[in-house]
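Next up: the structures, one after another.
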Structure P
Amino acid sequence: MDLVKTIDYQIITPLFPLELKTKQLNQAIVGQSFSQQIDVFGALPPYQFSSSALPDGLTLTEDGLLAGTPTSTGDFEIELSIKAANGTTLTSKLALPINNKSDFDTLFCSTIVDFGDSLEASDILDGRFDTIILDKYTSFVNFGTAITTGDSGAYNYQGVKAIENVSLNIGDVVRLIWFNSGDSDILFSPKISFNDADRVSSDDDEIWHTVDEVRVKANHFGVSQFIITESTDASVINVNNNYDNNNILVMDRIELVQPTKLLTDVCLYPFVEF
């Protein structure tokens, strides 16, 4: 007697509803290369993307890459049509702001020090300062200074010494310009001191201040800012990147925003232009 019973069955892969994973498009700039992959989830891949109208200079590939160089400003809304391999469709809209570079200029601002790829190529542009300072484990690299010996963020500082104490008043803003030479985003909180020309130590909480956390995209510049909340006489502006790395996070320059500066004193946002 045959006690084995064979049962035919079919394995069905559950299909989730087709949804847009990308919820927000990046800021686009006129004349600057733009590229962003639009991602979806659910149904059955591969997916086919299309759009009836795009801002001038941009294209959308069938696999969802929005790319190009925008030619005009505006607050655009892109209507996307997505079709999955099993025939499921989705229509959705994403906002895309396109601005001019000048929209990101900072007024009443000037550069204190612009770090180059060597001491000789670096420029102190504020006459109240005269000496560049640097940790021995930090060196000049392309775009500025970075940790080049080891990878400890504690063994890093770069900045400038003042000829005489410089008055920093409530509301003044120190802008720190960074470059991320790596292949992934960096999220970090640098530190700054106006009285210490050396490394951060565990008992330096009163003279080292934590700057707001900032994310710098891979192969991009980024800006972190420290707002002066208590008037101080600065003998130095010294910056610690406070991020473990080797030759990836680069300090490009230090800028200062003060209402006493001229309206013609303008700091340009550091867009990537290679």
Structure Q
Amino acid sequence: MPLFTRFLVLLLFLLPLTSEGALVQLLQPQQLHQLQDQVKILDARPFEQWQKEHIPGALPLDWQSTTATDQQDVAYRKLANEELAVQLGKLGIDESSSLVIYGDADSSWGGEGWTCWLLRVLGHRGEIYLLDGGVQAWKKQRGELVAAPLPAISPVKYKVTERSELDIKTAELVQSSELQLVDTRSFFEWLRGSIPGAVRIDWTNFYRGEDHRPLSRQELTVLLQKHGIDPQKPVAYYCSGGIRSAYAWTVHELAGLQTAKNYEGGMEAWRKLR
């Protein structure tokens, strides 16, 4: 391996961890070319898109496979930690695996952000990278796409150390008076009702360009302040069920702002559980 490549690998894998787990970091497509054999790649697009073509070695893990309607008939709830641990383990992923997550500009609907947030909630300790620009940027860098079946994988054990402070429950939201709420749904969804006190910032405002690259710290700060949100104070994002809002949460974390929360139940939970 060339000296420069060795240095790059060392630099990327020495990124700081918090005591509670790894922070989400951006990874450029050209960096993935060099790290492909040292990370596990997760495709957060719908499973059908993975079947059609994917980055070599990528494993399918979309939001549809990690959510379900719960016993209270609330849709889009994340699976129980035990179920998620088994699902990740079957993909050969343990809590220390280095992971690269990608989506696209068409069908993932913010699912790459959901997967990042989900791993953080599970207390993942290995590196978590979001591929900047997703599959579109990968293709522009002449990255290969394949239509290979899922290989045989030896299952491993995934240990969960839940980060419950990154989520917010309906009861906590009802009682909270200081939390700033950001509704990431569309204008038409907003018209059908919202959580009192929330301001609306459509999730599509949290990225830029045709490749859907996440906003920088400065860009996100300007966006939040424009809507009356103080980036230095607690923020919670929500949408219909927590997928699009998890993308906004991920951009918030990438920007290095104060820790935010994702209301993973979203309006589905708010309407039924408050």
Structure R
Amino acid sequence: MKKKFQATVTKSDRLTYIEIPFDPSKEFSIKGKMELRVTINEVTYTKSLLSRGNGNYIMTLNKDMISKLGISVDGIVDVLLESPESDDKVLDDDSMIIEMYKKVRIKKEKSENLDILEAIFTRRSIRKFNKEKIENDKVELLLKAGLYAPTAENKKPIEFILVRETLILEEISNALPRGKMVQEANCAIVVCGNTDIQKQKGFVIEDGSASIQNILLAAHGMNLSAVWCGVYPMSKVVKDIRNIFELPSNIFPIGIVAIGYSEEERVIANRYDKEKIHIDKW
């Protein structure tokens, strides 16, 4: 489904945005997070709409988008909203990603595993899970994938806590400032670093991050869904997670991956920006 309209660019103290002149939740029959594909003055933009209550929504514009549009405050723009189910779910004419995304949807329908590039280019963070239990063999593969990540000096300082107990998932959820989805997950993996094995804490954080990425890709590749919840370096969160699991002094939590079967579908994202690529020097 598509909806075209004109809108005025507005700026408040902290936000630059456009107002949506209708209730998109009714127009597109979407419940929950309002994520639509948007084209503004023929420039593609993927952004979640912000609700202001009573069916009123706005879309914020970041600095990069404002620059691409070349617009000023009070300027009029042409806007096209498209639902996630739109047949032309594409971004910036990147044919490789488009074709890959189509193949991934077919594989998921058949419960087939993805290859590594398909998993990398089509992975999204999922924050809504259904109640379906993850098979034990898949959980074991996730843990193996995490420990197969590279580590600095090959010291292997990363250790996991697998959480499947509902009450503990709720404790984690309450400890994280943006982790309410953890209590809905089927399981979570707390990724920890051992500073007795690797003295350089910066290396431990890098090792843990690589491990988390492996878990995220493995989950997506096996038709599971996951989201990375940050812990370190938020001191209060680190302390709370330490207390929940009674971690010894040489172990600190780096991040948590919440995993389950998805209850939402998110549109394909374009993350490639040529302006961030520098050749031989900055």
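Given a value of 2.1 for distance in nm of label points 7 Å out along Cα→Cβ at positions 157 and 245, point me to the structure among P, Q, R it was derived from.
Numbers: P: 2.1; Q: 3.5; R: 1.6.
The read-out was computed on structure P.
Compare Rg/Rh (Cα atoms, Kirkwood Rh) across structures P, Q, R and report the one with the greatest value.
Checked P, Q, R; max of Rg/Rh (Cα atoms, Kirkwood Rh) sits with P.
Taken together, the values in this text are just the output of simple stated rules run on the coordinates, not laboratory data. If you're wondering where the values come from, they're calculated on a predicted model, not measured in any experiment. Cβ atoms are built from the backbone, for glycine too; each structure is taken alone.
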